[in-house]
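What follows is calculated from the coordinates using simple rules that are stated; it is not laboratory data. Small disclaimer: the values here were computed from a predicted structure and weren't measured. Cβ atoms are built from the backbone, for glycine too; each structure is taken alone.
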Structure I
Amino acid sequence: MTVRNWTRPWLRHPKTIWLRRALFQLHLASGIAFGLYILMMSLTGSVLVYSNELFRAATPAPILSTSSRPRLTDDQLAAAVARLYPGFRVTRILRAVNPDEAVDVWLQRHDHSNDQRIQRLFDPRTAADLGKSVPAGIWLISRLIDLHDNLLAGPTGRKVNALGALALLLLALTGLIVWWPGLQTWRRSLTPHRGLGWKAWTWHLHSSIGFWSFAFMLIFGVSGAYLSLPDPFQNLADRIDPPTPANAGLRLVDKLIYWLAFFHFGRVNGIGIPCSGPGLCDQTTKAVWAIFGLAPAAMFITGSILWWNRVLRPRLRSTRAPNPRR
């Protein structure tokens, strides 16, 4: 069969092509296998578009000493802290630019095979314990970042994220092929319509979200794979354009990788394209990224409804139906 004879039925009547049916099953199986993972990454990613704003909101005002006593030296402060926390040793003392601001002290205790580390704030004049140096809000945001970047599992979690990014690309590409309804009806598949039953409306909603978010899916997938495993991308770039002293910092492949990282997060503030500095353009870009970042979550929810109606529900009914031979 020639390419022309193969593409003609694909363009006009795609549902009759066996490859389309096979890709539909691949799309369905991939969505089931990676659905919960993609849901989690979608929700956390959209929230972390505003990570800088969240950190600023969670950062408390600095605590200043109100005592009139002379400021303690590092040795005096360490000795006072050691009396408050017996068994711990001071490993680091961090002072702010303002000498009256609370001092961040790191402590560590080795108990058998367990290392316990804490960070506390102390008054620079009285050595009074002022509480944790890392507020609960900062800790929570940091854990959320670690969950999104590493699945709370370090390098192993980052490798899993690379596979997840490839799974997202697989879902996006197979979904686009499955979405194609034919030349005569493709415009009607761009948006869900009224007057349909809720099952058909859910299918059209699932398809339209996938179509309009397809470019963002590619961005998130490719950039997510790069951020999880950058070495293969850098090796490919070096193969395409080998680095030399003459092209250092000027290679197009380096610029593409640079933009790939920024596009993943939607952080264009201060880098000139399309915004220059904070303001309405920067916030609009973040809002667009946050909204389209939720598209995989919406696809999972609508896809799960479709899977329930088309696969699980009929199977449950068939298992519950009485056997006529009994």
Structure II
Amino acid sequence: MLILTKSALALMTSFLLATTTALICIPMLRKLKARQSLSIYLEDAHRKKQGTPTMGGIIFVTSTFLTVFLLLFTSKMQFTNSLFIVLFTFLGYFLIGFIDDFLIIKRHNNKGLTEGLKMGMQILIATIFFYLFMKDGNEPLLWIHCLGIKWDIGWFYGLFILFVLVACSNAVNLTDGLDGLAGGLSVIVLLALGIISYGSDWLAGYKEISLFCFILVGAILGFLVFNISPAKVFMGDTGSLALGGVFGAIAILTRHELLLVLLMIVFVVETISVILQRYYYKLTKKRLFPMAPLHHSFEKKGWEERDIVKLFLVIGLIGALLAIIYGAYL
């Protein structure tokens, strides 16, 4: 019961800090003209969102770190190597997103970091993660838990980790296109990761990783108070890259990387839709979908934004429940 009590305390603390931070941060972002620039290809319904403050990821990233420091200071949480790796990854991808958003705002268009530079910075953080991960005594093993298989894939595991972290961060980034969509799905993913992490009792510091998940859940819920339709703030790359990076980091630390396909099923489908759209257009000069990512195709078909979000959240929840069954019990 102690972990449940701690989790509830952590979640509520981060939620209150996030809502308070948002009340301070959103007017400041408006004053600084940190406004969202939207694609010209979006539906007319999105035009009214032009000028909505972005960089809202600052809200839940800041409140998460404040809550972690508070719990560490009051000895309600222990500082472990695993927690340090998670915090480093979270902060690293947050800074990449922050720089990208800052450049977009400064230039008053959608041109932030170049794709090459952005990818290079993501790979750099992933490389440092791999170094810290291996230095902590971890072996290059790919685990298939339900079959009891531990497969030593040697140096290829390093490339696998790079792929997981970069893919996760970009997947959340691509999905962040409708009010409350990426945030709501992230809450579902983190709740599942928190449960799975607590079941990974062979990992040193597994309780702290689980607690971190619930801290971040509370922070995102506080952010969602201002992000659900009609959104008063967007998370931007500042938030989406940080969330994707931390999903990958926790999955790797708990050796549930393959489980991300289920946990992040909506993010995965959204990303695949973008990849297919891009390469299909290059080959045929035609579009495979009305618009990518996939949620915009639903809009093109006449779906209401809130209905799309509800559908995707249900699909995400089903995927997360299946992941919990596999990751925590099988």
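Identify the structure, out of I, II, from whose coordinates volume of the Cα convex hull per residue in Å³ was calculated to give 134. Each step should come with its number before you reach the end.
Working: I: 296; II: 134.
It must be structure II, since only it matches.
Structures compared: I, II; top value of relative contact order in percent (Cα under 8 Å, 6 or more apart), i.e. the largest, recorded for II.
Largest in percent of Cα pairs over 20 Å apart, for residues 100-163 alone among the labelled structures I, II is structure I.
Structures compared: I, II; top value of FRET efficiency 1/(1 + (r/R0)^6) of positions 132 and 188 (r between Cβ atoms, R0 = 35 Å, to 0.05), i.e. the largest, recorded for II.
Once FRET efficiency 1/(1 + (r/R0)^6) of positions 228 and 252 (r between Cβ atoms, R0 = 30 Å, to 0.05) is calculated for every structure in I, II, which label goes with the largest value? Please list the in-between numbers first.
Numbers: I: 0.85; II: 0.45.
Largest one: structure I.
Assign the value -19000, calculated as helix-only ellipticity at 222 nm (-39500 (n - 2.57) for each DSSP H run of 4 or more, over all residues; to 500), to the correct structure from I, II.
The value was obtained from structure I.
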